[in-house]
1. Please state which of the structures I, II, III yields 29, 21, 18 when Cα extents along the principal axes in Å, for residues 500-555 alone is computed from it.
2. Work out which structure the value 0.25 belongs to, where FRET efficiency 1/(1 + (r/R0)^6) of positions 548 and 668 (r between Cβ atoms, R0 = 25 Å, to 0.05) was derived from one of I, II, III.
3. Can you say which of I, II, III returns 20 when relative contact order in percent (Cα under 8 Å, 6 or more apart) is computed?
4. So log10 I(q)/I(0) by the Debye sum over Cα atoms at q = 0.16, 0.17, 0.22 Å⁻¹, for residues 260-355 alone, computed for just one structure, reads -0.57, -0.65, -1.16; which one of I, II, III is that?
5. Starting from the value 0: which structure in I, II, III was helix-only ellipticity at 222 nm (-39500 (n - 2.57) for each DSSP H run of 4 or more, over all residues; to 500) calculated from?
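Please treat every number below as a calculation from the coordinates, not as lab data. Remember, it's a predicted structure, so these values are computed and weren't measured experimentally. Cβ atoms are built from the backbone, for glycine too; each structure is taken alone.
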Structure I
Amino acid sequence: MIAESSKSQESRISKIVLDNPLKSILIPVFLTFIIGSGLRFIIVDDNMMAMLPTKMESKMTWDAVQNEFGSTESIFIAFGKEGKNIFNKEALSQLWDVTRALEKIKEIEKVTSIANIPKIFSNDGFLEIKDLQKGRELSDNTIEDIANYVNANSTIKNRMVSKHEDYFNIIIQPLPNVSHDILRHRVVQVGDSLLSMNYDIHYGGTSYITGSVPTMIKKDISTLIFIGLGLMCGILVLNIRNIFSVFLIFSIIIQSLIVMAGVMGWITYYTGSKYFYFTIINSSMPIILLTIANSDGVHFVTRFFKEMRSGKDTRQAISASIDKLLMPIFLTSITTIAAFLALYFAPINQLLGYGVCLSIGILYAFILSVTFLPAAISFKNWNLESISISKESILEKTIRNIGVVIIPNPLKILKTGLIIILVGFSGLMFVKVDVNIANFFKKGTEFRKSIDFIDEQMAGTMDFRVRVKGDVKDPGVLYEIEQLQKALKENPSINATYSIADAVKQMHFTLMDNNPEFNTIPKNGNKISNLLAMYSMSRDTDDLGSVVDYNYNTSLITALSSVMSTDQIISFVDHIQSHVNNLEIIDRVSVTGMGVVIRDLIYLVIESSIISLVASLFGICFITSLFFKSMALGMLSIIPLLSAIIINFGLMGFSGIYLSHVTALLSSVIIGVGVDFSIHYIYHFKANRSKDKSDKNSTETFNEVGYPIVLDSASNMSFGALIFSNFIPVQFVGGLMVFAMLATSVGTLTLLASLTEILKKKQIL
């Protein structure tokens, strides 16, 4: 009779799950397998340009440059021996071999090195162009001629030879839209196989960096997340003290991650949308979903043990846990989903896929938490005398004792919290933005050493491109191109520039018997036309394809620079733009290149962060207000979130941690986890308040949710293991996640708990 009575009191969902436990397990597992099979269709994209809106000016210029001049991204190979002159037979023979091997790679459009650059010379008043290096085997005299020619042409030397003439540089231009990861692998394979035995090798360039980053991140994070999961498991086992329960929590996490990734793959397969590619910008997705799925599982398991401890049997405890947690878990899931779907309004395209796939993963974690998890628990014969059921953990006792201090002193706690928030707010003004990928790697690592070498000794790893519309046969146009180059060179970080103006000046100088007076742009347009005509008769005009189009109406200035800080990039681009505005003849000039892309990405990151943050907080406040039928409770639900975000970004400002397209979305982690904490607290506070109007209800609420909140937070702090990453933003994410977990849990159990108590006493709640 008692069993029948208790069964009749079960909610519909509890009854369905408990009456059909095997189905409640097998159906989710089957769905996980089916949806997760989409994993094979996931595409990893390393193209940073895909993040930019198609109608953004720098993106349109970038696309135009790609169409007219080929890919503007490059890979550099610098090889040699420090202190040993590179102009020798062995080095030039190796350069010849590497250049020819690279030219055979199908993903490469053009390879430029001393082994294939043209030599311009005069022959009886006519220009002739021949290969500077005519073959692999060279005489001493030929080597000397090559060295003299290179040293006499600064445009060539600055790009092709190191400052101390002990390294050669090879510039590799990929075909547009190729995989940087694949290209980097094949280039490194050729370089290492032919050069590593005899020379030091350094790789660089934007294409090399962007091609390396995804692989490095995947390898780095997969290792560190494994460590983090191990630490999480240890923390949960120590506190829950039941391996089977921890296993079930992890099964929810793993299944949710599989489904999220599977959805990403299936959508990509059926739609072909690039918004659902896996990129550097959504690399935080697994961590966010992991924390949310873990939270759902921890709340259910701790509630189940609490119900068992009160004297209920297994079925009663499961039913009570479902009934008490169904709505708060559902509400936390819906509000978090709404927050991430708000990313639809963000200007960075990939954030749409980020929000959709993460939302599906969150929804699936909720479904598993109220079906799979309780059904699996029901199959176990639980021993009431076991330590996990019979005794509270040390952490649970500690949290209950803390509640005894917080609840009776809400005003003091609130004042202390406000002081901390104000301190955090003051740190916001010190937050700096940096999305320069080269700065994402620790100094001293092999990868960073190569970047620094190419920056310091070679042409540099960053590029700026200036696209000029105008007839290059017009002396005035060429003169203003020359002036633009001079403006570029005013920045000490610029190591080399080249354009059609350099080619015309060199031809003019050579034709006039190397007379320094004629190392200038001819003042007569016909003379410029004749020079270009002579070049075309002696050499394939494709050699000029990187600086001017076929019709000589559009030209390109390229500037290679060392790595700049974000502030330096913004200042430099603004300087160039101001110079462009003062041009008299040329009126159609646009600036692009990786430097400008970085500048624009900065603005997008900031804009996307603000949009997602505001939309998320508004959505959470709106949904919770409707659910709780109280605007006050809706406002209270976002206070711990807003406070944690302020303190978190304040910490970033004080500690010098920069905001990037990786760390900017950390606010999503805070919202995803923090809303769970605040809603669980408010839901149980409201439920207890309706049953008991006395002062005891706040203490009861604290005792009910304080422990699972802190345990959830503590277990997720294990991802502090990410601070050991070689990837600096990942280090930052690891450290900030620890702080975020602490801030959101403490904020909920201090600020929110104090405010609810104060408002209750004022009879507002």
Structure II
Amino acid sequence: MTKQVDEGLSGKNNIEIKSKLPCEKSVEEQLEVMEEYTRVHKETHGMPKGIREIQCMKVLYPRMFRTRKREDLFVGRYDALPIGFGAVTSLGGVGHYCVFGKLYTFQESLKDSKDKERVNKLIDYWVDHDLKGKFANKYNDKVINKVFSNTALTAPCESSARLSGMMLDYNKLVEKGIIGLRQETLSRMCDDADNEFYLAVLDALDLFTECCDFYVEKTEIELKNENDSEMQEDLKTIIQSLQVIRNDPPKTFHQALQMIWLYTALAGIINYGRLDDVVGTFLKHDLDSGLITYSKAKAYVKCLWTLIENKRTTVNGRVIVGGRGRKDPEAADIFTRIALEVCHECRYVEPQFTLRLYEDTPDDIFDKALECLADGATYPTLYNDKVHVPGLAHCMKISEKEAEQYVMFGCGEMNIVGKTVGTPNATINLLKTLNIFMNDGVDPYDNVYKGDGVALKKMKDIQTYDEFYHYYLSLLDHYLDILAYSQAKSYEVMNEDVDFVFNSILMDDCLAKGKPLLDGGVKYLGGCNETFGNTNTADALVAIKKLVFEEKKYSLSEINDALLADFEGYEKMRKDMLDCPKYGNDDDYADSVYLDLYNHVSKYTRAAGIRNGLHHYGIVIINNQTNTEWGLRTSASADGRKNKVFLNPSNNPQGGADKKGPTAVLKSISKIDSRFHLGSVQNIKFQTDFFKNNMDKIKLMFKTYFDRLGGCQLMVTVVDAGALEDAMVHPEKYPDLIVRVSGFSAIFVNLDKEVQKELVSRTLNARF
């Protein structure tokens, strides 16, 4: 009998808005590869974990690389199977993984019962060896039974085992090349010859070389059969680049991009960092010397954009440009301008193109960014160095020079290039926690006790708002402690199993210390906790504070009765709640409640992480579709929100609650102290005609928000009034309508209906 897999370990909750491209390999070959991977994993038990890791990876690469598409100017497309090795869930999984949900789907596609049984044998093995499952099994009593297994988002908080929050030092890669990395490793082995991590590094570098040679052979065959002269030149360029980067540092723009792209495939990384800083000097040299034309350079960037888009990682594919701390800003900005043109023309969902603004940002680059947004590209997202550099220096306990190398990934979490790991392994629903507290630890959504033994005071016995708030925070703090503990322990479990060798090579100080990423190698091991329902919770607290304790219009018990009834028979009370001050209107009363909650959650989270041995640990106020999915599983709340309605995204005001226009919204948002978070997302939506007709005013407003108010970030959607509503009814008319969900963009018609409703609810800021 095949072992059963807990739903929480199935991988069903991995964020995927777009369907993956079909695997190039036949079903039989896919099954053979997964069986071979499993065999090698089993037979290498007892080997040093890093060496075992590379032995397993050799089953996948170069075999799982895809055939080059005719339009590809770089090679390195690949397929991820339900079983394999990786660093992020968006591609496959973390470490030695089995995505059981996808494996079940694969099994259903098989017609032969013998083949189905072959899959059953794989399931039986990986139930005990999938890294995520190992975490669940080891910490079931202390963590998993409380938060992890609730994959339907019915728990007040959730924990996972993932490793996505890091950005490799691609400058180190292109400056040293494979030969330089090999020489550094061999040099350090002179004093540490038996170091198992170093031996694994050498194996990994050999594998990179083998993959280059694999593609040289494949491309040479293509070249022999190609008659088109332009395509012949492109193929020759690919071959030449591979022959160089298999050993030496890249010398050209194409070689640098090809090296980065191929290395990310082997590292299992889907974010590309400050590409302008990494490849800008190569680009400038090639343009100045006449080696390539501007149009060819643009073609290379467009091809890279297409390759990133085709990976379909939804919330990733980050490319960051601009900002302080670049080695050659002039050269970097040449890349930035080309990239903005490509974004404007392609209008892809990925890459998640991001522009860092600082005092020396050229005015034409800002203008190009606004032009992209005006035409509905949703990119670039805008980040403010003036706020983030000092803020992250404080939050992460690092120097401002180090903080200048900040990058965002996923939905907006931040890390430092080559120096930090800060994976978001935790999420918490602030609003559900409030509702649980108001019902003696029982969740009104499903009537299940989730108070976890925390002593809570009954509503009828609470006399003051301060007392109410204190007991709410006591339950919230309990969950925050669990999540911080879970974050630290997830790293420990990963480190027991894998080295993440390719990743470790390009992270400080792994080679210097002779230790892999999570075994003391990385300079700063941190983490982050995603918070949801921030605005709903603050507005609910405002209503309770005002209506119960100040105006004494209702009792806490009466408020709770109304919520349990989903306001049926309590319509007047709901109107009173909706009429209370709301965050997002530059109203000090409402904003102060929001800030009190933010300050507590951010500071307590930070302290909890440090208590659990992390160098830094912070909240990220972001959203993906989780705000909608969690809202569907959260009962009615005192902000006037009805049962099973989406939570408001990030730290934006609730839809329709911002009564005073975009300037007031930005003023409220800018009050948040950036020293206590590791990412905060602000969505703002404008009507197309209004945005295009007021570009100068909008530019001034954005500059004021960033320069004078200290705003940290903006994600802008520009869309025709009524377009989203019409797209819900006639999706066939809007196949390419792109919207900002929050930390990522998506094709509107591909989103779940409830997510669409939440997006429609956001205010069109068509006035000043």
Structure III
Amino acid sequence: MAKKKSAETSAEYEFYGAVENGVLLRHRTACGGSHNIAIPDNVTKLGFECFEGEWCESVIIPSSVKLVGEEAFNHCENLREVILNEGIEELGAWAFNACCSLESVHIPASVVKIDKKKQPFNNCYGLREITVDENNPVYYAENNCLIERKTGTVITGCSTSVIPDNGSIKAIGEGAFCRQFRLKKIKIPHGVERIERLAFYFCGSLAEVELPETVTTLGSGAFERCDKLAKINIDHITSFADCVFSDCKKLPGELVLSDDVKKLGARAFAYSSVESVTIGRGITFIDDGVFRNCESLKKVVLPEGLTKIEKNAFICCEKLESINLPSTVKYIGRGAFFACEKLKNIVLPPDVEFVAKDAFEECAEKVRVSRKTSNPDFEIDGTDLCKYRGKAAAVVIPDGLTKIKAKAFRNKKTLKSVVIPASVTNIAASAFEGCENLGSITVAEGNPKYRSINNCIVDFKNKTLVCGCNASVLPESGINKIGPSAFYKCKTLESAIIPPGVKKIGNKAFEGCTALKTVTFPDGLEEVGSYAFNECSSLQAAKFGPGLKLIDILAFCECRELAELVLPEGLEKILAYAFENCNKLEVLDLPEGLTVLDYPFKGCNSLRRISFPSTVTNMYNSGLTSNPNLVEITVAEGNPKYHSKGNCLIFSKSYVDENNVTKNYVEIHLGCTTSVIPQDDGITLIRDNAFSNCDIETVVIPEGVISLYSDSFRNCKKLKNLTIPSTLRNLSTQFSDCENLENVYAPKRYRDCFKNHKIKFTATD
């Protein structure tokens, strides 16, 4: 690599940056310009993310620049060469992060400060050569390692690095070898004391590590996601930080931690391949998720002196057959042994003080922690009913209890009737969730908070319908809210009349009511919560009167019989996937007042026509992708951001560039089978899936289009003729599965993208 190029601009080197008081604020390469950039001598500092995501291949940084700022070249994935001229003093945090094409770097003598916590060449997995000027007083390079002289810390390494074995190296620094995918083997020399945070994170080919006995501490995530790591000696390690071996799929099967081990951090061995674990007496608590999802783990030996097993410590260790719980254990946290499907013969220590209700859920034999009652089917903590474990059809909840906790009767398919005593004053929203055969609900007289009306539980103080069942008839008055999960999976409920006065239908209120055909919505209803009617597969119509403001995420998802949708003026937001896979909807007239559309209509493949109001200003995408039947797209006049032309939904806005020139940014959000892409609207971008699955035969992408997002024309089966402009910067999967494409007119640089022998390629340059 040439190391003494000047910053003088030429025909080859260009500069399009905004500079203020010597600081380069932002650089954007002009369309069709050079990918070689020379920064002028009036720049003294490269600002935060000033080149982020640029397509540049070569950059010359002059001696006038003293600081290369934080993430200055972040994700410049095409950057192959950077010239750091003498005079540069500091390289900031992650300055060249994810510059994956950068193969070599030379640090001049003037550089005296490099961020060690967030080293500048993080994720530069193409890096193969690191050199430092021999006169640099702070840093040196040896064997392709960048090293700090004073501390003996390896700041940056690469796939070709050999860590010097000269006694001077004391630490492998934070992220030093992060994402070095080509690194297969590494020897840590004697004298190294610390492997710091993320030092070898996601080294996907690293199979063997030689650790000397001088290393006793491994930092958090030091070898995380090294999924081929099969050989490493950790017998002398006394401190394992968080996630240190998480996602290491090839670790040796047996793990023995000596009494000298004092720390075992959260998720330290999560998702690893360990088969048996023996933990020494130095460990007094098992941290959060230490062995979570260790699918091969069969045997665990815990030491006396252990007092606490934190949440999710052994969650989803599906082959774990036995566990010894020492007499010293006082606390077993939430989900500690959840879904350990083969775990059996659990004996709880006599002095245990707390066992979370789901600590042993979904094990072969469930552990109960409850006070003795006349009915062992009830799991009770004080006056709280935590879980009903019986299989009776008719249940009378014991008097004296005050609370029915969340999911206490969840998915009790045998339950047909329940009686709630007068003493209960707190019923969690999902207490009876999924009791699909429940047909009778009674609340004892004298209850100060709840009543049963028409087989519904009503919180009359808060005017909320808490729970219903298959035989419910909603009260005609007295409620303003349908609570969360109120009718969840009431599978024989066929109709519901929401009474006047109800302002909100809560989350999951009618989810999974597969027989529900008709719902009457009252005027004044303001909000339909998330998942409220999700998977109501028989629902035929949803007609809303005035007052509605919000339809939340997935509210009517998978309502596959929904053929009629009436939305009132004044509706403000329809959120993500609200009507996903409502396959019988054919026409959508979206009302005035609507301002936010967040991908609500994905999979509505029968839609033929959609009209957008003038008020919609916040819309990533209508969600109308993969829609072969859509033939008409209109936008009401007066919309400040969107318009329709040629049956395309087009977004536009003005912005001021680095030269203080006002320009227009125009992109196509959505097309259809009848679309003709406008050639004179200044279009610069076509979004992902905008035309996917459309029955369109000819596509002419206009000059000025810079980018096509992924799958923008995917699976256009009838597409035969395609014209690509000279301004397009990238091409990959945008035309995948266009199997009948015959003629392509494009710049010759895209010839290899259309190698199919059936396609006639004509170069346009």
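1. Values: I: 29, 21, 18; II: 65, 15, 13; III: 27, 19, 14.
It traces back to I.
2. Working: I: 0.05; II: 0.60; III: 0.25.
Here the read-out was taken from III.
3. Details: I: 20; II: 14; III: 3.
It traces back to I.
4. On the way: I: -0.76, -0.81, -1.07; II: -0.64, -0.73, -1.18; III: -0.57, -0.65, -1.16.
Of the structures listed, the value fits III.
5. Numbers: I: -21000; II: -15500; III: 0.
Structure of origin is III.
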